[in-house]
Structure I
Amino acid sequence: MNVVGYTESLPIEDPRSLYDAQMPIPEPGPHDLRVQVRAVSVNPVDAKQRLRAPGETVQVLGYDAAGVVDAVGPEVTLFRPGDTVYYAGTINRPGTDAEYHLVDERIVGRKPISLSFEQAAALPLTALTAWEGTFDKLRIDATTRGTLLVVGATGGVGAMIVQLTHILAPQIRIVATASTAEKAEWIRSLGAHETVNHHEDLAPQIAAVAPEGIDYIYTTHTAGNVPLYLDVLNAFGQIVAIDDPGPIDVAPLKGKALSWHWESMFARSVFHAPDLVRQHEILDAVAQLVDEGKVHTTLSKVMEPFNAATLREATAAVESDRTVGKIVISLRS
């Protein structure tokens, strides 16, 4: 089968950073699905993993996919060959940038029937990250009141946080950061009540649109922002972060009794959490919301063909941190 691999940590502009290769079609383990991949999307985690040079062995990236189940392991109960699925995979197994891919059935959802493979491939990683951070960590639900600040709202994760919160926690007021008028309009269309420009001083903007203060923060950009969060949060407020800011000093948060949470949607799969099947349940719930017209794909661009050159171009765009929505590579051509 054709795959896109890497062996060295190189700038994405270097033709050797990602390259075309071939590998044997893998055989499923006990709980595995073998998926014929139809579309993959590119996420910041691809860049983070690529910078961890693996040495001489070809490694395959990719942490979002949609496709068709081709074969199943002997202990699989949730799916059968021919089912259409979508999922994010895990970082301790080969990635989805391949024509066939193995994935544990317990972290796979049924593809929304209303979406194409390309539209569906834009959703899994961001939907899981948004859901776990918002509803499992912040414990926001349909009865929760207050104001949520989403920092980095126009990225893939941010857009899903806004959509899911708007639908499943309708009493929450959502303030979203956006750097341009176009991005602000787009994130408002997904459910944000107010927007602020993170290229300008955020504190006075937040005070203007949320004079009652902020109760929850979901951040994709933590570095340098902890003093801001301390300033704008109400006492007993909560923060959930998903980025890798390096060492940060959270001791000043004690005065307001603020809570800090980390979210990593790979934690369940990497550490074989007892509730691993929860990700299957979340993805099925998101698929239902999509098919009901309540949640929309964040796909912004489809690229093809599936090869190293296309993935390098898509990865460079994601690494620029200026994209809106998700870039997806189609394997159907």
Structure II
Amino acid sequence: MPVFSHAENYNHEQLVFCRRDEVGLKAIIAVHDTTLGNALGGTRRWCYASEAEAIMDVLRLSEGMTYKSAAAGLAMGGAKSVILLDTPGQEPTEAQARAMGRFVETLEGAYIAAEDVGVSPQFCAWMRDETHHVMGDQDNGGDPSPFTSLGCFHAMKSCLAFAGRPIDFAGVTVAIQGLGATGFKLAKLVREAGGDVIATDVNPHAIRRATEELGVRVLADDEDLFALEDVDIIAPCALGGVLGPKHIENLKAPMICGTANNILVDPESDAQLLKERGIVYAPDFISNAGGVIRLAGLYLGMTEAQVDTKVDEIEETTLTILKNTANHASAYDAAVAFAKQRIEAGRRASTT
């Protein structure tokens, strides 16, 4: 795989690899852009089909983090890291976490790690034993997922408003793909607001918990979440790359808004297809920014009240971008343009 050309295509500043066989660590850090500040982004532990797939994932995720922080008005850049697992569900170890922390330390603060899929606050705490450049352990922001879910809930309000509907979840049905940390909390917010939830997850425990505690309806094995009728909002809340042309062609729901990163297979062309079909799409790096706002805000010295205010602002930002979609090829393009404007403003300010 031509690694350098891929990094250049995404305009990354750094793409760094680490291998420590004695503790089972194979990891990649991608720093996309530090124009606005040090680059914050989660550490994902995942079993990839290939190293090439892992590289593409970390490149796309880190680019998204740049736009996410910029669009949220944070003085932070964008980065991401991935730990490649040999088998799915491989248990994390303290030795692996500490080795990852030492890897993060080699970038001397250009990259600030945080929690992501497969990484817990405890894993972050072990990393922090080796580097100060980590957020997300219990003493440094904790689990950011409640803020991610709340921000997405605010973005859903904007989707309703943009579609000309009341900002009221009574009578609204949300189909959630993935009932993990963010998906479950999002389902809880929707249910507490009077909405109905249909959900699916590969984890039977997550399904059982959601049905018993929240009263969600579980998707039958022969049902396709993306083809459901009588659904108002589809919320992808698991991994990315779940919406491509085939699914978009069969979509019945009028709105897409979730907590997952990179939900579109090809964000440029797929977002255009959504616009052509008249489907309201809240770009994921806007709708799921609550978690990074929480961790970056604390890193930057914001108070809890200031962090809460910034998470609430996701509703206004989402509506602004949806309104700007008319002037762009898609909502994704409108969101990227919005973020790039803030990055360019920061670049100009730093040179004056």
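Readers should treat all values here as calculations from the given coordinates under stated rules, not as data from a laboratory. Only a predicted model underlies this, so the values are computations on that prediction, with no experimental measurement involved. Cβ atoms are built from the backbone, for glycine too; each structure is taken alone.
Out of I, II, choose the structure whose coordinates give Cα Rg over 2.2 N^0.38 Å equal to 0.99 when calculated.
It was calculated from structure I.
Figure out for me which of the structures I, II the number 16 belongs to, where relative contact order in percent (Cα under 8 Å, 6 or more apart) was derived from the coordinates.
It must be structure II, since only it matches.
With helix-only ellipticity at 222 nm (-39500 (n - 2.57) for each DSSP H run of 4 or more, over all residues; to 500) coming out at -14000, pick the structure among I, II it was computed from.
Of the options listed, only II reproduces it.
Suppose mean count of other Cβ atoms within 10 Å over residues 122-129 works out to 21.6; of I, II, which structure was it derived from?
II
For volume of the Cα convex hull per residue in Å³, for residues 42-153 alone, which of the structures I, II scores highest?
I
Among I, II, considering only FRET efficiency 1/(1 + (r/R0)^6) of positions 114 and 314 (r between Cβ atoms, R0 = 30 Å, to 0.05), which has the greatest calculated value?
Largest value of FRET efficiency 1/(1 + (r/R0)^6) of positions 114 and 314 (r between Cβ atoms, R0 = 30 Å, to 0.05): II.
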